[in-house]
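A.B. asks: Pasting the structures here.
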Structure P
Amino acid sequence: MVDGLSVNDEIIIYCAAGYGEEICLKFISLGYRIVGFCDNAKKNKGTLLLGLPVYDYKECRMRYPKAVYIVANSCYATALEIGMELEEDGYIKNVSYYLSIELDLRGVLPDDEVSGIQFLLNNRTLVLFGNQFLCSLFEEWAYKLIDNMDLYICQTEDEITYYKKACPDAIWIPLERETPFGDLNRKKWLAQLQEYNIHSFSRFFLQHMVYCEGVLSCDGNIEKGFAKENEFRIQKVVFLKTSSFSGSFLMDSILDSHPNILYLEYHVGSDIWHIIKYLRKISKKDLAEEITAWMKGYLVSDETKEEDASERIEKYRQILNRYLQTENTYSERDLFMIIYLTYYELLHGTVPRGELIIYMDIHSGMRMRNSMFIWFEKMGFEIILLELIRDPLKRLGSAIKYTLGIRQGIIGSNTILNLLYMLAIEAVDDVESQYPIIRIRFEDLKKYPKQILGKLCGMIGIPWSDSLLRTTFGGQESVYVSNGDQVTGFDLKPVYYSYDEYFDAFDKFRLDLIFREKNRAYGYLFVDRDKYPVELESLGKLFAFPFLFEKFIDFKGEADRKQFRRKMELLCTQLLFLEDEKEKYAGHFQFGDYLKVERRRIME
């Protein structure tokens, strides 16, 4: 429960986006009474989220003068700014308003929103639309979870008008799975709602695929199956923990060709879970065609010649058919391994043997990650998390460079603010804390690959291979491209690159202040707090001065620029405060051990 907050209080969730819905469900799960959402965006006026009304701030004050506000903006800087505005109206932090990000990192809020979903959707009418396979999964899950509800599936756009008229009080729930183009599809479903003037809906299930957990069961005996009849053993899944701009692409390309690693390459997504659930519903004679069709995105690219593509697909199908002839029926574990093993044999030209591990990169089921962990465990796999660490200033520079490359030379102000918050802290959620985490510094990986990767092999239980000293994708030499620059292999340019085009000396000095604790934890240079015998507020004022990277931000005018600098000052002052009180705010600074370089071995 939240200190100082009563279950009898009228609570308003301030911000009506997807994160706001998530926080709403968490508070309802704790037994609190949510009376609505507060959002000043015109597009949200008159809408219902999860069946709850959305008001602007003025109307909230009029309707609920004694309400407590939960500020649920996913941008910490914006949340702090909203908090300051509330204080101007007499609200008091952690008394009459709270910041959900801080509550989350303090471990106050539950990870599970299911009981909140049960409460809100009971006795309601739901209309599902979007991906039809997901609609059927949601239907199966919802009828197990909720006693009283009417649920309909809108199968085509042509049916929207019918269901809008037949179910005027329904909550519409668009569903889309995570694919390379998932974001575009999600926006498409929401745009269709607007086109048909449907104002009661939920975005929550586009970002949280909790309904898939209702069908997470793993059939079959994991001690049996076709794997027992082959000369390999697969017991571990190594999952790369999300750590943007820390070298994830590099780690993928290093592990790509190792003879004891099964890897499907970039953005497997939650599709691996969905295709296997789908395969369990079809006859054995259709398995090869369905798996091959699903794998085409990995087998061919836009650059592949038509005759080469046909040959590659046919070769994959032949290998697959050989695996599929070994059993009459297949468990989910069998199918999961068959997909990986077939691709391995296609790339390596040989049958895998010995102790094997499955490697999944940061794009593997991001929205279904926790559910997939449960699924792996049910299939009998051991889970190991791998995380790359990098100098925060270099990470920020890399992120800016990449973003400018894909957005025609501009970057959003909120992107900068979110990056600063993400890079200054480190959080390990309850699910991640259940598994071992192996942390590797990007710089050590680049400079001392044999020593670091040798240690990694020992920890995950595979032998050393010289393939680790080459970077490949699909067996071909890999090239990392960022805003026109190309980096291959263990090129040290990213380690020593200064990013002087984005940060001047004053910028670097200021940024080092907010990265102090992370730099201390991971062996980077830092200046201790006692070197600055200055009031925290005075240090915070330094962040109101311009930064060199501001020339790339797409400000709408001078007022927008001033607001950004105000947010910078608010955010960075708060980050300095968190650092000074790091024991109290330990949830923001969950650093851990990393693989150390042995200096004696370097000298030898």
Structure Q
Amino acid sequence: MAKQASPKGGVTLRAVLIGVLLLPMNIYLVVQWETVWGTQYPTTMSIFFNAVFCLFVVTLANFGLRRVVPRYAFSQGELLTMYCVLNAGIAVSGHDFSQTIFCTLGTAHWFATPENEWSTVFWRHVPEWTTVQDRSILQPLYEGDASVYDPGILLGWWRPMLWWTAFMTLIAFVALCLNSFVRRQWIEHEKLSYPLVELPFDLTLDNASAFFGRRSLWIGVCIAGGIDLLNGIATVVPTLPQVPMRVDLTAAFVERPWDAMSSFFIQWNPYAIGLAFAIPLDLLFSTWLFYFLWKAQRVMGSVVGVQTPGYPFPDQQLLGGYLAIGAVLLWTGRRYFVSVARKAVRLSADGRDSEEPMTHRFALWGGLAGTLCLVAMLYRAGMTFWFAFGFFAIYFGILFAFTRLRAEVGPPLLGIHYSGPIQLMVAGAGSRRVPIRSLTVAAPLWTHTKEIRDHPMPYQLESFKLAQKANMDTRRLWKVILVATAVAVPMTLVAFLQASYHYGGPGGWRGVAAYTHVERWVQTREGADIPFLLATLVGAVVVFVNTALRLRFVGWQLHPLGYLLAGYYHLDRLWTPFLIAWALKLLILRLGGIRGYRQALPFFLGLVLGEFIMGSVWGIVGLATGERMYAFKGW
């Protein structure tokens, strides 16, 4: 007789409510850290340290419940539900998702001057329902010493708040549909490892001693947390010495051709070493090796006298590489995707649909309907249909690659850099072929897609993986994630406006940067940007060739993602942890094998947990005292 599956649960009302109640504090912290103080930047990395800190605190409180009133203690599924809610809300509030958009909503009207002629260029094209144009509302926003809770000010923001809440919630909904569509293939068929879910899952095990009882874990926590404790105290008392975490070698390479390397750091943050330890060896090796090859490209370009601005075009190569990864994933998974799509189109039932967050039929048609609604919203705002459709095709193509790579190898960060969907379309068509109104409407989306480090889509799929491991009800979970997203958008806007009306336009430079780029496109009205397109093609070719070699030769050690990670500017601060983690992991595997790796893993998770705990504590202390405190994260 077949064994019946145990009933799924975990996604309870009390767990959801606690997760939602934790959102305002976390969103406020994120906005203060990232937009007001310009420090910590929790949402620029692949795992939110403040979400892990909250999960740690709730887990400790749950130990007390188990001892005093066991019947009210939370299960692992409930704790992970809180974590999923936090991830959904924090992702929406993040530096690259909503904050960058909110920084642009008053830019076109407030920063217009006779010299830049923005009133002539932009004003007639800026939709009044997506922005704020009343200078009586904008003046205190940029000058400060005011309160967002003034009824007149709040009334001026209600239309943009509703529009952007609907827009961002629709993006999250389409992402959920895509994730539901690929979930079975990536989680059950290919059994991807999802390294970034290891820490929250182990942290919430019902058998607490299985995680917290490991001595090596606490050694890692004490080392990383102790370093941050000492450095935090030294920040408050400058006469005390700090534990050095970085050496800046840039000044040692000022002579030609070495000056072409630009910045060069050696940095060894414990959390980065801990996260990198869970990454496959071939990716670790590829990343630090390609990092030096990128530097070598710059030096050789200086030697041979390359004068082309932007050489070797890493930003454009990254864009091409990620789009190529998305294309490879579609090709290699084509049988599964076509099979599922056919069943959805024919409206035939799939016997396993009941195991999915949503049926494949709903995922397919819901994703298409959601995308069309997004295109319609931009079309109504003034963007041409083809530009809006092209934007979302490239946008979700990049996110498709990001989500897969996070699931497969779990890098500490993923992102592009000032070369996103809008830049690619303008480069391909030429700015003179794109209507000025389309470019103007796209200005907030320029900031939204210039790096894409904290998009909700990868976190959603990681939530589904946690649900599978903890036997949670994904039918409820995806709805909870969507509700958390819809709630988090207005929360973030209020937190952003509260800081802006108090301090006076923090982060305003991001809005100026967006409209300045659009202004350049409008004024120059150039043709296609051939260097941009060629560099994008080169990045795609490198990924295609590397992928083909990996499929052809079993022992091929170079990972295509290594080339892309190494070209990202944040690797200046992360290549050393990758090198250290690679050397330690290689040594442990050769001496102790898989068993040795599993025994060592808690120590490295402890390094991550220790810095996340102490870093969060210093951030909270800073907000309580109004003073800038030690930031453990150097990027």
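Every number here is computed from the coordinates shown, using simple stated rules; none is lab data. What you are looking at is a predicted structure, and each value in this text was computed from that prediction instead of being measured. Cβ atoms are built from the backbone, for glycine too; each structure is taken alone.
A.B. asks: Have a look at P, Q and say which one yields 10.9 for mean count of other Cβ atoms within 10 Å over residues 250-257, as calculated.
C.D. replies: Derived from the structure labelled Q.
A.B. asks: Also, quick follow-up: Check the numbers for relative contact order in percent (Cα under 8 Å, 6 or more apart) across P, Q and tell me which is largest.
C.D. replies: Largest value of relative contact order in percent (Cα under 8 Å, 6 or more apart): Q.
A.B. asks: For distance in nm of label points 7 Å out along Cα→Cβ at positions 170 and 498, which of P, Q scores largest?
C.D. replies: Biggest value here belongs to P.
A.B. asks: For which of the structures P, Q does the calculation of helix-only ellipticity at 222 nm (-39500 (n - 2.57) for each DSSP H run of 4 or more, over all residues; to 500) return -13000?
C.D. replies: The read-out was computed on structure P.
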